[in-house]
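The following blocks contain the structures, represented as structure tokens.
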Structure P
Amino acid sequence: MTNETQMLLGLFLGIAVMIFLVMKTKTHTFIALLLAALITGIVGHMSPSEAIDAIQNGFGSTLKSTGIIIGLGVMMGGILEKTGAAERLAYTFIRLIGKGKEEWALGITGWLVSIPVFADSAIVIFAPLCKAMSRVTGKSVVGLALALACGLQCTHVMVPPTPGPLTAAGMLGIDVGQMILAGSGMSILIFVAAILYAKWVGRKIYQIPHEDGTFERMEYKKEYLKTMDQLEEIMNARELPGLAPSLAPILIPLVLILSKTIVDFAGMPEGTAYTIISLLGSPIVALGIGTTLAVYGLGAKIDKDKLLGIMNDSIKDTGMIMLITGAGGSLGNVIKVSGIGDVLGATVVSWPIPAILIPLIIGALMRLALGSATVAITTAASLTAPLVSVLGVNPILLAQSCCIGAIAFSYFNDSGFWVFNGMFGLTDLKDQLKCKTAVSMIMTGVGIAELLVLNMVM
């Protein structure tokens, strides 16, 4: 057995063991992920000490980027929910877009927001809105949240100036403006397919959140859905905060993060103004400001102990989310450090497949191996760049092929997978795979069809 074969065997064995433990035993997902990472590393030619180091480093680096954001986001979210601000936003949203179109509205919101905002951060920021919208409409929070997540994923992976597609454009020598137009255009059909699937999932996994943080699972019935008259009646009966203080904790962080993205993209020269915008626009600082606005705006009339209790209760629910998210990062880092990702990429290049799909398959396998869409795109683009002149395919399509491949395989080593599941109460593995994993495969499938058609005419 060659070293390369053994590396791939380690990956598949680790994942198989983890799935078995989660589905057939009483082993917690957190422990199963760590065991999968250890098996993958040792079987894949790492020494036990090297595997342990990779697990620890992956855990730490993942939580370094997500832990503080999740913590601040859930504290802010707790205040939004307990004060009725999230419900105020939900009612306003529904009035603007019309009853019955909530999934489309959340999806479009995600599509726009993900351009300046990291997708995981946006899920945390908008979680209170999704939950409130679920409670007041009677629609499943799972379908609503999945629609948001799909919109976020489309632009995060396909449209600059997000890092992945921006890097692909640079490596393949493509004008950024052309990449934006191509990514935006090709994402439309992918987005539509994803929203239709999210609406279907919302009926199959019918789950309504309660204000105490728990979720109620029921069999979907059409009569559970509330009419517009019922919504107006509920709204008038409750004393809810105003729109401005309800919106500020969400909108201002988004504006701050967007401002940083714009000045970076425009190439603003370094100086005092750039330093201030960069500081305020970092996700941690922006969400800290949002949480502060929630405390002193929405929480101004609430007793100090009660307000602290709301934030403490919110934080309690995030411990396991962070542990599982960190363990997913451990698995991804083991695969990266061991060289398994490189072996996967090199193997694909020699396969007898249509040239337009080579970057896509590399990107998909990198996403499967490493969990990060951005890293998957970067790897696929770096392996594809030397082949551009040989493949005879439009470079823009090759770049989008890298990106579309990176949508696939959102599963155990993807931090967004665990953030989504934790935020919206999905604990059963079958339900988890039916949501983020299944929709990512559908989105990639639609993208493949687009690439094959466009390749024939371009």
Structure Q
Amino acid sequence: MTDSNTVRKTAAAGAAALSILLAASLPLSATRADETCQSPYMAKIVGQEDFVYVWTLGVEGLGDGQDKLVTIDVNPKSARYGEIVNTLSVGGRNEAHHSGFTDDRRFLWAASLDTNKIFVFDVHSNPARPSLHKTIEDFVAASGGVVGPHTTYALPGRMMITGLSNNKDHGGRTALVEYTNDGDYVATYWVPTDDDLQGAVKSGNYADGYNYDVRVLPRRNAMFTSSFTGWSNYMMDFGKMLKDEEAMKRFGNTVVVWNLHTRKPKKVLDVPGAPLEIRCAWQPDHNYCFTTTALTSKLWVIYEDDNGEWQAKAVADIGQADQVPLPVDISITADDNYLWVDTFMDGKTRLFDISDAFNPKQVYEKEIGRQINMASESWDGKRIYYTSSLLANWDKKGDDNEQYFKAYDWDGTALNEKFAIDFTEEKLGRPHQMRFGAYALYGQGSATEEGISLAQSR
């Protein structure tokens, strides 16, 4: 098959090559540490990450009950390694969910799925103690009715935000919304539907207008969006939703390929079963991305064939697909050889060998907790962090409702836990999205110096 051959030919050189975009911004001799799921336009960390910022859902009756940004010291050389060094509450419970940096990495945009507020944190003035820079409260009105800001993704001087719903029926019809880095609204780009394809080509049965994640391959002038469900579902109790036949029909089944420069949809790909996170290959000749389908537990590759056409292909099962382990977050290694896949229901993280993108093979798995959601790994692949919360109404109940942050080292054969923080015991809430911070980004101090200072001030 020509599609498979294309990937195999390029994969051989991939392990040794560096991304053109990254090589332009980083010394080749340096160790790189940065989440591999971040935008290629974004400033990169050189060396050890100092902090992990955890965007956390408030829980009524637990601590102050508010959503908050929790800063954790993750530098082994720091005097406060493995400790919480700062918490910043934002007022109320907003269904804190995903977050992302601006391209200059000075600000962290953190979105909320219920109140539709976007909190913009200053992380550059004092990386150990972020401050709230501004709050965008008119997202729905400015966007023309988009509800549920989700992914906040860096483009040059811009933030692209995926919406999950709309304010008319709280269903899955939704859009991309573009802002400047300063927080000024730019434009809304509605996801194509059967009734309004907007010039896009429909590849199969679906053009449903749903949205979830966004990623780009600048070298191919390509932007990709995946699909999930609307407000009426994600704010519903999980057990109740599973028993609601109509609700279970309200999930997206598409990945949309967009022209990155014009922001116009080009092709709607059938990827049935709610494709969530998208992770694109980093190597310069690897023109493909991966996603997983939550409801069918499949691993998909989105690839450019020999004719320059984008296609979608299911290439592997994740766990026992018939038991719906519910794949959630994924993380691709910087050499494009491996992919971490978290499955919420069984609390496991799985590692797939994706050196042949069309024939992934699971090579490792480990149970992290009773439930698991997000994964963030260092650029060098030696450290990986996990959090537990999916959605406030979808997290497990009782003793299975573990809420944690866990840090691991990866030695190439096994995950070795370094430390864990119980977010319930600390009265913090439900930890969700993680992002890395480092003094080296801003020419400031050192983790060791800051750690000693913080330790002395306790």
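The numbers here are math on the coordinates, done by the rules we state, and not lab data. Not measured: the values here are computed from a predicted model. Cβ atoms are built from the backbone, for glycine too; each structure is taken alone.
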Source structure (of P, Q) for helix-only ellipticity at 222 nm (-39500 (n - 2.57) for each DSSP H run of 4 or more, over all residues; to 500), computed value -24500: P
Identity of the structure behind 0.6 (criterion: distance in nm of label points 7 Å out along Cα→Cβ at positions 126 and 198, calculated), options P, Q: P
One of P, Q was used to compute relative contact order in percent (Cα under 8 Å, 6 or more apart), and the result was 23. Which label is that? P
Compute distance in nm of label points 7 Å out along Cα→Cβ at positions 38 and 110 for each of P, Q and report the one that scores greatest. P
Comparison of P, Q by volume of the Cα convex hull per residue in Å³ - largest value held by: P
